[in-house]
Structure 1
Amino acid sequence: MATILLTIGDFSRMTHLSITALRHYHDVGILEPAAIDPHSGYRSYGTDQVAAAHAIKRLRNLGMPLDSIRAVLNAPSDAERNREIAAHLDRMERQLEQTQAAVRGLRALLFDPDVRPPITYRTIPAVTALVITETVTLADVMDWAAMAISDLFTALRLTGLTQAGALGALFPTEFFEVEQSSLTLFLPVPAYGARVSAAVNAAASAGFGSAFGADRVRLTEIPGIEAAVAVHDGPSEDIDRTYGALGTVVAERSIGVDGPIREYYPEGFDAEKPHRTEICWPVSRTGAV
């Protein structure tokens, strides 16, 4: 059946898209009119464009960006179109999970404002560890951590070393103050002599590192500290509450000392799921009773 040209007003009524929206979609190349009068500039749309307009409206209601809508409409195949839509739905699900986590966190603040986790004190000895240290922003920390952890465990396998403790991380004060600093991820291994350490570091620079792109891995010592410790067992969105409770105890007892906050992940680290995190705040044990 031949398409019938419609005025922009009729097309607006049939699609529930405002004239302003239709003009905008024309300007950005999402939905161009079937015809434009060269004298008056009036736009006309075809009846065969109604379905596309309905699709645009629904995709916009789902929060899809205009560039993604353009990719959907211009997809060379149904499979490519469906992949684009599925990718957006996956993004929406992640955003929904983040929103739900934020709601849970806010409810906890409203109804359990004074809940504090148990605080313990620990002497953490120095350890030899495979280490990655790089400058990281707060916005990139989760993606960076996932890749760095993968590289650490690959280095562990390629060097033949064995894990001798929980995966850990060091967070300098400036990371929280300016949302960027040099962060360290480390994986403890048994202590070795200087000759072995030098050999592993040389291999990282010239040998095993190139096999997986992780020549940034080094074998070095992580110093020991005295620490006040709180355990966060839940989503990362709420870890600030555990930090706040731990920092409050340290401040109340005036036992804090300079040095990076230390986190340990005794059951592993998963950026996408809740995981157990031991937060270790450096302190002087004087008065920590």
Structure 2
Amino acid sequence: MPRIDINRCNVEFVDQGNGQPVVLLHSTGASSAQWRVLIDRLSARLRVIAPDFYGYGATAPWPGQGAFSLADEAALVNTLLDGLDEPAHLIGHSYGGAVALQVARARGRELRSLTLIEPVAFHLLRDGDETDTAALREIIGIADTVTRSLGCGDYLGGLGRFIDYWSGPGTWASIPMGKRSGMAKSLAKVALDFHATINDASRLGDLERIDVPTLLMQGSRTVLPARRICHRLALALPGASTRTIDGAGHMSPLTHRDQVNDLIVAHLDANTVERVGVGASLVA
């Protein structure tokens, strides 16, 4: 994998294919490998770039240079975008979706399209109604469990609570112990991700400058905080189109991969036809 140096950290990323650039941003606890099937599908016609965020995959941990924020992760993505010679399509799931919103706020019309799959921009729940407040309280409870588990060294318990919250009770227990032990090493970055997504200062009104074709996806069975964020974004983002994946939870890019990928491809197709020409559909 190619790499760049940011904040004296090695940041690794996938760079595959040729054509208009597409940047894929993964969820908390995952890596660019989350997108492996989509990368292979898109790279037949497009240039696909998929970084590993700080502390995930092959990228070094956050170096601890000040309090960690969404802006720090967005700076990683912006460095990649700055190295391109044309605007990119930006796609983010969960934590990657929250980072994508940060990038889109700053870059305005510089993006060709934006796809958000249940972005966990929990800070957008502040100043909302009673349901938003309840949703924020719920996710802060999960974040507090992660922080307490990290502080006392219960990495398995902390990550297990995190996994079961997003993927359903019993998911953690179904993972082989050897794999669980490896996954639990990411708990410190999970805690940082929660800190960044809960405490960011931006609010819904700050998103009005995101004037780019946007696809917003959610699962029909997802948790309350994700539902409320998607609801708020559907109202706040100019011209956003929304899609619900029937029967899916928060991890739809994995559990309902083909359906999610088809929607992503269709959105990209609708926003690349100007360059690749009529008849050059990405759907294959």
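Identify the structure, out of 1, 2, from whose coordinates Cα extents along the principal axes in Å was calculated to give 57, 42, 37. Please report the intermediate quantities before stating the final value.
Values: 1: 84, 53, 30; 2: 57, 42, 37.
Of the structures listed, the value fits 2.
Assign the value 29, 16, 14, calculated as semi-axes √(5λ) of the Cα gyration tensor in Å, for residues 94-237 alone, to the correct structure from 1, 2. List each step's numbers first, then the result.
Numbers: 1: 33, 19, 13; 2: 29, 16, 14.
Computed on structure 2.
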Quiz item: For mean count of other Cβ atoms within 10 Å over residues 54-61, which of 1, 2 scores largest?
Solution: 2
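Rank structures 1, 2 by mean count of other Cβ atoms within 10 Å over residues 86-93 and report only the one at the top, that is, the highest.
Numbers: 1: 12.8; 2: 23.2.
Max of mean count of other Cβ atoms within 10 Å over residues 86-93: 2.
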Quiz item: Any idea which of 1, 2 comes out highest on distance in nm of label points 7 Å out along Cα→Cβ at positions 190 and 230?
Solution: 1
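All of the numbers you see were taken from the coordinates with simple rules; none came from a lab. Since the structure is predicted, the reported quantities are computational estimates derived from the model, not experimental observations. Cβ atoms are built from the backbone, for glycine too; each structure is taken alone.
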